[in-house]
Structure P
Amino acid sequence: MANQLGVPKDQVTSWTPYPGGAPANVATGIARLGVANAIFLGALGNDEFGQRFLHLLQERSVHTHHVQILPDYPTRDVLVTRSLDGDRTFAGFGKTTTDNYADAHADASKLPIDLLQTSTDALVTGTLGLAYPGSKEVHLKAVETAQKGGKCVIIIDVNWRPVFWTIPHDQARSIILQYIHHYADIVKVTDEEAEWLWGMSPSDALSHPEKVLGKLSPHAKGVLVSAGEKGSSYAFKSASAEGGGEILSGVCPVMNVKVVDTTGAGDSYLSGFTFYMLMCGGVDALVGAGTGEAGEKLRHAVQFATACGAATCKKAGAIDAQPTLHEVEELLAAANVLVAREQ
C-alpha cells in the first residue's frame, strides 16, 4: 500500500505491505468474529509473501490444509494507492503480469469435494478468479459441487477490478453475469457495479435493492448493495416469496467513524453479514416467512455488517484492521444500535 496519500502510482516513493485479498479477508473476518471452522481455499507461491500469508491465516484460526502451494509462481502482490480521504485504488502489480501469479494457476482437481458437497454451510466467492483459465475452473467446480450438495448458501461478491482482467470488459461482464445467474444464492454488489452489470443508476440500485434482486435468477435469495459513505441496502425473499410472499428490504446508513483506510471494508461487511446469518441458522432462518421478526433479524444482520465495515476503516490494511466481536458490539452500542445475536 502506498505510504503517500493523494499521489498516482508513479509518484509513490515507498510502500508498506499489508496481507489481504477478498476471499482470505472474508475467511479471517468471520474467524475473528468467532466462526470456528472458517476454511480458505486458494493458491499461494512458495515465497516469503506466501509463507507469511499462510502463517497469518493460521494465526487467525483459519483452516489452511486445502491451500495449494505452487513453487513455480509468486504470491500475488497488488499495488494500492490511496486518496487524501483514505479511498483506495488498485493500481497494478509489483512482481509480474496479472495472469502469472499463483492464484491464477490453482488446480481444480485438488478441491475438497466431500467438504464442499456435504459439510459447507456457506461458500463465499468473488469473481476475480474468473479472469484466468485455471482459477476459473476452480471457481466453477467449487460452486457446482456446493450447489449439488443442496445445503450450502453460495454468496458471490462481484468485486469488479478491471486491472485483473486481460480481456475486453464487455466479455468480462458477460462471464460474471453468467456466473451470478447460475450459482448465486446471495449477491453482494456495489451501486457502481450494479450500473456496470445491469445499466441501473447507482442511486436507484441503492434506493431500490429489490430492483437489483429482480435482475437475478429466480433461485436467488437476496442481494446486498453497498455504496461506501452512502450506506448500503438489502432485498431478500421471504420463505414464502415464491407464492407471492414478501420481499424484505431496507437501506442502512454508514456509521460515523474516522476513516484511515477503506481497504477491506467491503469484505469485512460481508464477513459480518455471513457471520450473523450463520449464527441465526442460515439464510432461511434469517428471513423466515416474512414476519416482522424476520424483517428485524435481517435488518440487524445488515446493521451488524455495517459496523464490521466501519470498524475496519479505522485502521490501515484489510486483515490487520478487522474487528473482534467485542469491538463490533462496542461500536454498535456507541451508535445506539441494539443488535441481538442468535446463539
Structure Q
Amino acid sequence: MTPKQRFLTAVAGGTPDAVAVSPLIHARFAHRLISAYGWRDVYRVHRLIGTVHFRGPLGVGFDFEWPEGWGDDDSLELGEDGRVIRQHTVRTPFGDLSSTYVNNLIPGDPLVGKYVVYPVKEPEQWTVYQRLTEKLTELAVRPDLEGVRQAHRVMGEEGVPSVGVGSVFGRLGNQRGMAELLLDLYDHPSLIASVYDTTWQYQERVLQAFLDSPSEVCFYDICWATGARMGPKLFEKWVGPEIRRAVELVHRRPGKYVGFYTLGRIRELLPVMVDTGVDFIETFEPNEGDITLAEAKRLYGKRTCLMGNFDCLVLARGSREEARQETLRCLQEGMDGGGYVLVTADEVPADARLDNLKVMAETADRHGHY
C-alpha cells in the first residue's frame, strides 16, 4: 500500500498493511527546521522524516469583493520587544469590529501569537458579528480551491492534503475569547443560539467547498469546546447539534471523510462524538487528557478510527530510546484490529528533535505491520 492508502484505509475503519504514521507537524516546527512554513514546507519536512502528511496550513476560502459600506483594514507594527502587532478592523453599516493580535511572543518561536483584544467586546456587538456573517455567507459563492488542488497534485500517494475547518464554537471563541463566550452562553443563551445558527449557514458554505475540492479528508477542529472543559450536558447542547450536522453533510459525498480534532479531557464527551458517526477522533493527550489510548480503543475502536496519544514532550526532551519506547506503547495500545493512525497528541513542538521524529517513523516501520 502507498502511505495515502494506509491512512485512508485506517480512517475508513479498515486494516492496512501497516500503521500510517503522521505526527502533527505544522507551521512552527517547519519554520524552526527549514525557516519556511507553508503546506509545501510541511510536506517537505514529512518527506525528510519518512512520515505521511496529514495536517498542515491548508484550508478553503472564498474570492469576493466587499460591497459599498463594507470593508476591512489591516496594519502591522513592530513593538520594542520584537513582537509583531496586527490591528484588524472590519467595517460594516452596523458598526465596526476591531481586534489586536500579537505574534512573536516566544523568542525563537515567532509564530506563537494570541489575541489581546477580541473583535466582540460586549454582548451587544454579537449583532454586528451576526450581520457580518450574514453578508459573508451571501458573498461566499466562489470558493478558492487552488491551494488544495495543488497540494493534492503534488503529494499524490505520499500525503493526505486534508482541509482544516474550524468549528462554529471555535469561530465564536475567536471573536469573543473563551472565558467571555462561556459567560455569554449562560447570560445570553437566546442571543448566542441565534448567532450560532447564522454562523452555521456560513459553515455549510465552507464544508461544501471542501466537498467540491479534491481533498478526501476534513479535520473539524473542536478543540475550543473540548479544551473549555464543558460538561457533557453543555457540550451536547452547544456542540452536539453542530458536529452531527457536519458529519451528516460530509457523509453525503462518497469517498469523503471527517474527523474531530480535540484537546484536553474528553472522556465524558466521547459518547456524543462517537454517536455522530465521525470517521476519526484525535488527539488523546496523555498529559492533559483523562482517557488512555488503550481504554479508548477498547470502548470505541470498532466504531471510529483513533489517532494520537504520542507524548509530544518525548519528541522535545526525550532520548532516542524514549522515543522508540513511546512509539511501541502507542502501537501496542492502538493498532490491533486496524482503525488507528500513529499521531502525536498535539502539534509537534517547535523544539522537537528531528532524530526523535525519525525514530518514531523507523520504529513504526519495523513493528507496525499487520
Structure R
Amino acid sequence: MMRVAYVSLFSDMVGGGEHSLMELVGHLPDSINGELIIPADGELGLLARREGVPVHYLPMPKLGMASIQALWQWRKWIRQHGYDVVHANQSRAAFYAGVAALGLKTKMVFHCRIAARDGMMDTILQWLSDAIICNSRAVAGRFTQFSGSLKVIYNGVTQKRVVEETAPDLPGGAKLLLFVGRLSSEKQPQLALQLFEKLAGKHTNLHFAMIGGDDPQDAKFSQSVREMAASSHFAERIHLPGAVNSVVGWYQRAFALVLTSRHEGFGRVLVEAMAEGVVPIAFSVGGVPEVIEHGEHGFLVHPDGLESMCDHVDELLGNEPLRDRLVKQGKLRAGLFSIENHVTSVERLYQEILRHA
C-alpha cells in the first residue's frame, strides 16, 4: 500500500484549493494510505478525521529564521514516517515538504493551482519537486524550466445532491442570480453586484445572492462590498448568507452564475454550477476557457466586458430554449470533471514517479 502525506499551508477552508484537496483526501482508493499535515487544527482537520484520515501538525512559518527549526522538525518527521509521497497544496507547503524529503526515498509532488509566477520560489520548487500537478494548462504555463513530470490534472468535483443548507424562500416567479466565491478583490464581487443593479430595474423578479466568506487578508474590502449591497436601491433582493456548508440548495434555486474573477486557475464553481443545471457566465481568464466553451456550456466574456455579461444574463432571462440547451450541455460537461477521474489521474502520477525512483 502506498503511503501519502497531504500537506496544506492553510488549516481552514480558505478557497477552492482547500476544497479540492479535501475532495481528493476524502475519495482515496484502498491502494493509498493517506494522512493530512497542517500547521494547526481547523476545518481541514475536522473533515479529514470524519473520513478516517489521520491528521498531524507541523509548523510552516513564513520563510526566515523560524524556518530553520521548522525544517528540522519536518526532516525528523518525514524520516520517521517513511512516506512514499508528500503531496503539497501550496508553494510554502511544498517548500517545507520538499526540503525535508531531500535525499530520502520520499517523492515530492507540488499541486499548483495559481497561474501567477512566484519568482525565485518557482525556481526552488521546480528543483525540489519530482512532479508538479497543475489544475489547468494556463497554470502549467508557469513552469517552463521543469525537467520532472509536469501533469495537467483538472480538479475533481463531487456532484452531491444532498442539500445541507437551503436557499431562502423567494417570491413566486423569482429568478436567482448567483455569485460564489470569497468577497476578495481578486474575485471582484463588486462587479457582480454592479451587474445585478444594472438589470434589477428592468427585471423586477430578479434576486441576487453572494455566497462566500470574507477575505481574511483584506477584511476592509469584504466589508465595503457588504456596505455596497446594504445601500443598494435593490437591497431587499440581495442575499448575503456568507460562507455556507453546502451551496447545493442555492444552485438548485438559481438560473445563472456569474464569475467575475480577475484571475482563476481553474474555476471549480463553474463545474458545480453546471452539474446543478445553472448556466455559468464568466470572464475569460486563466483556466476558465478550459472548463466551459462559449455558447456551448455557458458564456465567456472579456475581463472588461461587464456590459456583455449583462447582455448574456438578460438573454437567459428571456430565452428559455437557449437556457435549456446550455443546461443540458453543461451537465454533460460537468461529468468530465468528476472526482473519480481526478483521483485516478493522481494515483497514476504517484505510480509513475515511484516506478522511476
Among P, Q, R, considering only Rg/Rh (Cα atoms, Kirkwood Rh), which has the greatest calculated value?
R
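Using mean count of other Cβ atoms within 10 Å over residues 263-270, single out the structure from P, Q, R with the greatest value. Could you put the intermediate results ahead of the total?
Details: P: 28.0; Q: 19.8; R: 25.5.
Top value of mean count of other Cβ atoms within 10 Å over residues 263-270 goes to structure P.
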Of the structures P, Q, R, report the one carrying the highest value of Rg/Rh (Cα atoms, Kirkwood Rh), for residues 247-294 alone.
P
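Read the figures in this text as sums done on the coordinates, not as results from a lab. Source: prediction; values computed, not measured. Cβ atoms are built from the backbone, for glycine too; each structure is taken alone.
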